[in-house]
1. Can you spot which of P, Q, R the value -26000 was calculated from, given it is helix-only ellipticity at 222 nm (-39500 (n - 2.57) for each DSSP H run of 4 or more, over all residues; to 500)?
2. Just checking, which of P, Q, R has the largest value of relative contact order in percent (Cα under 8 Å, 6 or more apart)?
3. Could you figure out which one of P, Q, R the value 2.0 for distance in nm of label points 7 Å out along Cα→Cβ at positions 64 and 88 was computed from?
4. P, Q, R: which one has distance in nm of label points 7 Å out along Cα→Cβ at positions 8 and 40, as calculated, at 4.8?
Structure P
């Protein structure tokens, strides 16, 4: 298979992933009023929810940094490239699937900024899923010489 995934696309995806990490606290606070909802939980559950929120933010930032700094390594068809791109692809495909399956049943505040923002963020999530799935497939094909 002669698939060429340009570095600029991988880097663009990386910048987008870092953007999602940086915008995440704003979305939780301004769009979802997340902090007030979390305050209603028992103290241990509050800490667990906050910890998982930080994990998500940290993963998004880390995946973005890897994409920006190591685009060639993400497509070098090594075992590590397969493992890493497979992990990142599964993460974003899972995010998109969750977004489609569960989020439509919830109301996002009706402000235009939030409406446009939701389309923009969903487009980014799909971009991340596609880029990393293509990288994963490319690495698999190259490693196993299909």
Structure Q
């Protein structure tokens, strides 16, 4: 899915950062004072995350002039993940995406189309549609 322009993006959890990981082996959300915090399954290692980022993720550019993606979206086991820069142009950090939170933009139509194509190709369409129904907001 990804066309990273020849780059090899690094996945970076961040030093001592456990905010988006928990003890469960499924994705979910925990409440916090600033809103729900996405939690990745415990089996998702940095290596798995980096492979998804480089091989399967869909880049999004806020500006045509941007030399690297502003964010990525990917599907893993039927769940939509979003990756944002930690070191712009070098590394990204990802977490389960949720579109039903206040102020969250909807996924771009082209991104949603590509996620559905990926889901169809990998037999994850039912899981994706279930995630979108529960957390997709305007992307249902």
Structure R
């Protein structure tokens, strides 16, 4: 049986992805691939393009700030203390920090894998991000895709 562990705010691997700083708090290696927890520090104006991943569920806890989550069902203004859930199935979504301050999100992915994806993106040429994302089951859409479908 595995014991209880404390993970300090200074632990984990940090990556520079999508103009932000991401830190793997709990990796898939720690959970036998069941899930991973990633801290995302997203500067003003930053966020990923619309994308979908049918085989991965995400939850985002807003630890500080506020961020706009765009989905095919509309825009959610998500604030400190709120959680947004992207279920399995491939719902197209994106988020963007539209505030003038950095936002901190705690993202849990089930199953794990995005932690490895971010590590690969960090270690490669930024022009390969889309290719790496697709390797991990992501499908990407044009920046204005959700604007057309809201």
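1. Of the options listed, only P reproduces it.
2. Working: P: 36; Q: 23; R: 28.
Sorting by relative contact order in percent (Cα under 8 Å, 6 or more apart) in descending order puts P first.
3. Details: P: 1.3; Q: 2.0; R: 3.5.
It must be structure Q, since only it matches.
4. P
Each reported figure results from applying straightforward, stated rules to the coordinates on display, with no laboratory input. Worth saying up front: this structure is predicted, and the values here are computed from it rather than measured. Cβ atoms are built from the backbone, for glycine too; each structure is taken alone.
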